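Down below are the structures I want you to see.
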Structure 1
Amino acid sequence: MSAQAASSGLLIVDKPGGMTSHDVVAKVRRFLRTRKVGHAGTLDPMATGVLVLGVGRATKLLGHLALDRKAYLATIVLGAATTTDDAEGEVTSSADASGVRDSDIAAEIAALTGDILQKPSAVSAVKVDGKRAYARVRAGEEVDLPARPVTVHRFDVLATRREGQRVELDVMVDCSSGTYVRALARDLGSALGVGGHLAALRRTSVGPFTLAQARTLDEVERAPGLSLSLSEAVAAAFPRVDVAASAAHAIRHGQRIPAAGIDGTYGVFGPDGRVLALARDSGRVAKSVVVLDPA
């Protein structure tokens, strides 16, 4: 395996609040002394938790990772709506939420669980004619994004606090990629007639990667290194196929090998247990999607 492949892998960061995902990448580039760092998916500046970074050759993995399921711990405030659907926006309306019953909250949360149509927040990263929605809002434009299908696998209330005219809910959300938790907060408050917004958000998992693997930026600065090697990352995120030396030689040279009989993208590993490539079947042969350890 090449030196570049050996120094490649994933770094799972526990992102602090108040930083953009790009800010985190910039710091990690400095800590690891490499320009070749990218992130898979973003977290809002106010959010904390799991952010997946690719380092070195693992940046080639980022577009192929099936990070289609995410979990969050969040705090929702009922009694006020904001321009951004979170605590960083300006309050657009307030209402007395003290009379909202727990049974009403449970009923509306149930309606927001499962396969739903969700309208993303106007300040989301969704592109409108090639420009991010939040950039259009900052430029003074009115943005009305169309609703799109998402899946909320789990939306559970962990704790309820009633403080004056407001109600705070600590919730756990397990959802598909593309789901906006602040839009859930907005829609819950709207359905209850009192307005709602997101007060805090912590991502606990993205695909197979969790907080248990995550390191803080301080930890990365003190002891620069990866969370998962290139081989470990592919083994964690993709089906695995182990091949003999002859097939390993072929795939390292960009040649096709016999199909593995697996749907979708899978990792191809050599006799020494190290990853060689990501591949997909095409009829009776497998084609490399990306060769991670070329000859």
Structure 2
Amino acid sequence: MSKINIGGQAVLEGVMMRAPRSLAIAVRRPDGEISVKSETVIPLSERFPVVKLPIVRGAVALFSSLIIGIKALNFSANEAIAEGEEKEELSSMAIGGTMAVAFGAGILLFFILPLYLTKLLVPIIGQSNLVFNLVDGVIRVTVFLVYITAISRMKDIQRVFQYHGAEHKSIFTFEAGEELTVENVRKYSCLHPRCGTSFLLIVMLVSILIFSLIPKLWPFYFKAGARILLLPIIAGVSYEVLKWSAKHDGNPLVKLVIAPGLALQRLTTREPDDSQIEVAIRSMNTALELNGGHKDDRLVV
């Protein structure tokens, strides 16, 4: 079991853990009880061998993670509300619509807005394609950092970030081969090299290189459209970088490469209390039990 990779996501008052062939969501209800939902997951690579290819697997992992994440958030939102309040399950169409809106908002904020602002700065920065893409990249990363910093100040989000910390600590404990107890989990770091926060930062940096391939003479709308079409490639390349760094995180050079992502996690994680650690442990134990001891070296983002 210690050889499998397990990933997760913080949700409202809980944690979702995903093993190669299973996932579990544990949520602390208002009455103090922990509600758990689990299901078996069949890897897409078994049905579609093309998914195993480098770059392709990263793009697929991104979109599948978005779908699973929205479903997990929907479950946690319903379980975290007080008894007697109305609960509402999202339909497949509603989940698809939510994902489309979230994805569209992210593209506009982190990819189209920086391009537009950089375009306005052309009279100042000149016509150099290199300078244009560097300025565009700096603006993109700045917008991302401002966004993360802003939401980290929200009280409800801070609790989610505590569960995020509990998720990372539990994963570290499992990877160390230790028993999943509150005492063992508590001593580990909140900062994990395979975190989605680090992945998003890698996406921001990789996009600088890939967007530099777009001809500078193209009109704004062509450039914006090309950026959207290139996102799966950016996600795929970023996934490979994250997977490589996770396998070589003991190398001094790799440590230097992943340092910015770990530093950013100081904004997206908080030290959890024991009750939050208990929820993360429950989620992981359920996912591992359902996974059935299957050996798999697939990286779960």
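List of remarks:
- Which entry (1, 2) yields the derived value 0.10 for FRET efficiency 1/(1 + (r/R0)^6) of positions 181 and 269 (r between Cβ atoms, R0 = 25 Å, to 0.05): 1
- Comparison of 1, 2 by Cα Rg over 2.2 N^0.38 Å - largest value held by: 1
- Taking FRET efficiency 1/(1 + (r/R0)^6) of positions 13 and 285 (r between Cβ atoms, R0 = 30 Å, to 0.05) as the criterion, the top structure among 1, 2 is 2, with the largest value.
- If relative contact order in percent (Cα under 8 Å, 6 or more apart) is computed and equals 23, the structure in 1, 2: 1
- Read-out helix-only ellipticity at 222 nm (-39500 (n - 2.57) for each DSSP H run of 4 or more, over all residues; to 500), computed value -20000, structure in 1, 2: 2
Any read-out appearing in this document is the output of simple, stated calculations on the displayed coordinates, not a laboratory observation. Keep in mind that what you see is a predicted model, and the values were worked out from it rather than measured. Cβ atoms are built from the backbone, for glycine too; each structure is taken alone.
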